[in-house]
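Okay, got some structures for you below.
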Structure 1
């Protein structure tokens, strides 16, 4: 007798052309429109979409997105990548969509033979735990990053983000 299988999620992860990336989602994870404009061209994007499309021949609505960019590497060797943005529609938080996007990004960078995947994030909060659960380790601190590079103050749980942690997942 076969073990019961888990029900199929109503969404799946697909490739996404960066020009089709939904700005409201991108800005929910990175509120600097200028920064997003800088890294979006030339990026590799994935989206979590509903499996059922509203009309035949159309793609399902985008529920979440992640954006990866290649980092400089040594000539003749695979390049490392950086996860620049990962966001899920606020009403769908805690449904596993962000985790599925992150696992897809990790698997994809492994397929590229990348030596590592990096991410920069705030020095506290849920996002830090999110990455650490996936195996990322703190490899650096950029002091006052959010004060120097963002015109808007970033707050979470009544604490202002100032420093950015660099995290790395060795692949």
Structure 2
């Protein structure tokens, strides 16, 4: 999420699809059977620009693609990769599915919450750097416990490794 400007939930909405961002979206239209099929890339663009997808941003996406706001919200809230509230600069996902839990995922999650200062899942650290989230599966059961920090995939995380891993994200 480099280049992301993480907004606040109470900030007024500023249009995302103007200038270069609108041009990027419009450049995708010929690659898809309909404008509406560009929904997921459009949502990624909003999240890249704002750090999260607000209700007004969902309405903007709906308008640009000819969809209803309710349809867009349904997609946003279905996928865990889209943030519906402001998050820290470094979004951390911890796999807590059964195989990872058996390998210590809960202890990794506790270490992440402690070391980041988040305190609880979904909360952002006081310095705005981190948000820790629990996810069902990151697809690396053979390398438990995996975590993702932004787009970085890190395997075989233990509570002892957490502080060292986070050093690279301060």
Structure 3
């Protein structure tokens, strides 16, 4: 949890030192991101986001995006195989402090599914599983080093606490 607080503080300080840039996440923008995270296993995540409104602050910065999220990780522990899935809808507020850097924070509402299966010798002891409504608060940043290609990093509580990967702007 301390890592999340440090990341939040770092992004805040960076944003306070940076100058305003031209908005890169404007109305109609669409992004697809694929990444890996830090968690019990090596989580893999895929997200899609579309900007539905922009120009919320001084008519030149600030946008709202909505989209979908899917995450999965597998972990083998002794003779057990564990799988964890998260599917959800996300909404985020974007504010660009510097050119080519999209900073954002948001909320995901979703559904989590966890399964476990016995992979050992002998008789199976069952296949426990469970599912539940889930949510996540997150912050992140995307840096576009080409007009349609970039990288991202996020901190929050979803399939992992920290994640990073590649972003494609459609």
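The numbers here are math on the coordinates, done by the rules we state, and not lab data. If you're wondering where the values come from, they're calculated on a predicted model, not measured in any experiment. Cβ atoms are built from the backbone, for glycine too; each structure is taken alone.
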Given a computed value of -12000 for helix-only ellipticity at 222 nm (-39500 (n - 2.57) for each DSSP H run of 4 or more, over all residues; to 500), which structure among 1, 2, 3 does it belong to?
2
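Of the structures 1, 2, 3, report the one carrying the highest value of mean count of other Cβ atoms within 10 Å over residues 89-96.
Largest value of mean count of other Cβ atoms within 10 Å over residues 89-96: 2.
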